[in-house]
1. So if we calculate distance in nm of label points 7 Å out along Cα→Cβ at positions 242 and 354 for every structure here (1, 2), which label has the highest result?
2. Hey, P(r) over Cα pairs in 20 Å bins from 0, in percent derived from one of 1, 2 reads 25, 55, 20, 0; which structure?
3. On distance in nm of label points 7 Å out along Cα→Cβ at positions 146 and 218, which of the structures labelled 1, 2 is highest?
4. Here helix-only ellipticity at 222 nm (-39500 (n - 2.57) for each DSSP H run of 4 or more, over all residues; to 500) was calculated and came to -8500; which of the structures 1, 2 was it taken from?
5. Given 15 as the derived value for relative contact order in percent (Cα under 8 Å, 6 or more apart), which of the supplied structures 1, 2 does it correspond to?
6. Tell me which structure, out of 1, 2, gives -0.79, -0.85, -1.16, -1.24 once log10 I(q)/I(0) by the Debye sum over Cα atoms at q = 0.13, 0.14, 0.20, 0.21 Å⁻¹, for residues 226-377 alone is calculated.
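What follows draws every value from the coordinates through simple rules; no lab data is involved. In this text the structure is predicted, and so the values were computed from the model without any measurement. Cβ atoms are built from the backbone, for glycine too; each structure is taken alone.
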Structure 1
Amino acid sequence: MQGLFYKKVLQDPIMQKVMALSQQEDIRLREEVMGEIIETAYHLELGGNLFKKLLCYKIVTDENAFTLSAEREGKAIDATYKELVLEDIAKLKALFHSDGIEIQLREKETVFQKVYDAFEEKRSDEEILKTLIEFYHQSGAGMMNGYNAFKWHTNQKLIGIKNCDTIQLEDLVGCDYQKEMLIRNTENFLQGKMANHVLLFGDAGTGKSSSVKALLNEYKHQGLRLIELSKSDFRDFNAILKCIKDRGLKYILFLDDLSFEEFETEYKYMKALIEGGVEVTPKNVLIYATSNRRHLIRETWEERQGEEVHVSDTRQEKLSLSDRFGLTLTFTSPNQKVYLEMVYKLAHQYNIDIPENSLREKAIQWELLHSGRSGRVAKQFIQSLM
């Protein structure tokens, strides 16, 4: 069975074997394909009817002209694509309801439940088409609907991060202004309005990285994705942008704990990306960076008093990097009142049953014996009680 768009799905070895079984019973082939389905479904953490769930997984994670166009354009997708893909949908529906393999396990939650239901309930081809377009437009095509955050590898390209930090915006205490500005900027970005690259600067443990992770958890269902990068990835910026610039989703390039030594020159790639390069930054990409240094690049007194004739030009080149972020938010260490609010909130969250006076006394002792007051110190204190 060939396909116009979903060729990789219909020609998948497992699907080919299931189709063969629907034509002619073969006990040896049945055992072989059952083993392959069970093994594949196990690694994908699928439940319910394993064959049907596996087929739907392959449908939603397939990248082709139709799925990518649906992700980017949604209901406005070209009518020709809609007409042509109906042939593939009819074939996929026939395969879904074929007398193939029946392996039933405990149900597990999936992101493509609506797609599964559309096939399971034998809806019309047109209704299934509508469901698929809505799914791709909201959740993305290919691996984009399987992961919310990614890392970059020069050879393997984007690698999905399976277990992300689950922190929520309401968990962050003592940085209300910073949260408000980040939320406003991110919502503008998601709505296609003007938005700024953001530098989150301040003391260690004050919530800079947690704020960005919480934004992902808040807006991942609205098409936001995060790509975590390191300095070594800067030379691959063009390759990274090539992977995501024409997608329908929105991407934050997350540069955590960013700083440069005086001998490092990777910052030049970043400057060109933010502003000043021949190729403009795609509209679906923003940079959010955190740093303990206001100007990102380490500067020494030796540099200021060095032998270079135009030393001010060199200094300005380095210091101009932080100025290219349209929004700079400063995170400071909390006072004792805010620190204790963090402790009380975390104690409630983790069901720590200690009288408030005793908890207050222990929290103050903890911050005096450790690295001062911060959200990180408050969490470490609560974890010590657990």
Structure 2
Amino acid sequence: MAKISPFRAIHPNPFYADQLVFTKPQAESVAGNTTLPGALPPLKTLLETGARQRPETPEGQAMAYEDINATLAHLLESERLWLDRTPCIYVYEVTHPAYTQTGIWAMTALDDAIKTHELTFQESVRRLKNYREHTGLEGSPILLTYPPEPVIANIITEAKQRYPDVRFESSAGIHQLWKIAQPELIERLVNAFANVSDVYLADGHHRKRSAELLLAEQISNNKPAYDTISALYMSTAELKIRQYNRVVIPEQPVSKEWLFRQLLPNFYMQESFNNKPVQPAEERRMGMYMDGIWLNLTAKPKTYVSDNNATTLDVSILQDYILAPLFNIRDPRTDQRLRHTGGEKAKAEMEALIQAHPYAIGFTLCPLTVDQLTRAADAGINLPPKSTWIDPKVPYGLILYQHETI
């Protein structure tokens, strides 16, 4: 079951939305037209960048959080940002060039029985926890998925008959929001989600884990507890999963002959025709790039025949048969020799890493299916970090929420 609740959302004044809303998931992106006189930086810069300053000292962090809270207060007072007067639940829709995705945006209880599938980076969790504790801010929701449910689907369809309350268009797509403010309709939604049998965490493992740790600490210290988290619910029929590839940057050059000998017992190997980059479309197949050559790797049956065959996935085969034994990358959460590239920029990011590190070795993987993700979660299996790149990636600042501290 899922315990959802309405919330008072903070969202940009439409006049400033094209400047404030962070339009792309990659950290190097810049939102809006900031070349105009008096243009504002995106909210992600205004409300997060200060907390990432290095070196990280207690004094520096305290000043950064103070600045962030003051900036948020100023944006609200100057009406660059608006705060909803009454708690609402939102229907959210994003239209990409080739498809549309729709879901429900609400607060969800942190004590819900949400099934996870992915390990986290400890350092990322620590930083997110500190940020949440000192600002109470949530700029993006976690992404939850559930089996399609007719009542929820009908409420979404009904809401979309109206003109959207918020509409924002960017290079990444068209984003629309419909407020659900009627108490009786909110109650129907809350009851419908309470009857959902299984809920899975699709994206946002670091945010959820940091929120859980902070909640436990707040309760232990008798402080105001942030016991909910901003969440976008999409049915499993709405999700899109893209590839998430790996690049190994060894400390010393690796002999191609040695690596091939190590791979042969567990993989069939074949050079790519015309040296075409390999992006697998079938499970148990991988691409490998080394010394200017692309190869197809096919896992031999012994690498995945086990009692848990249904959830022995390619990311685990790569970790267990290549990264750990051949490169001594035992903990992909902390090893600096391992990089990840995913989503629409996966290929370009991999090429940039390989160009910057001539001895780098790239591995491309077939994207997980939604069914594989849910089966892994049902089995209680934690996949290596960055195993999935899941759409949608909601623009930072489309809706924000700030937990009350009193």
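1. 1
2. 2
3. The maximum falls on structure 1.
4. 2
5. Source structure: 1.
6. The structure behind it is 1.
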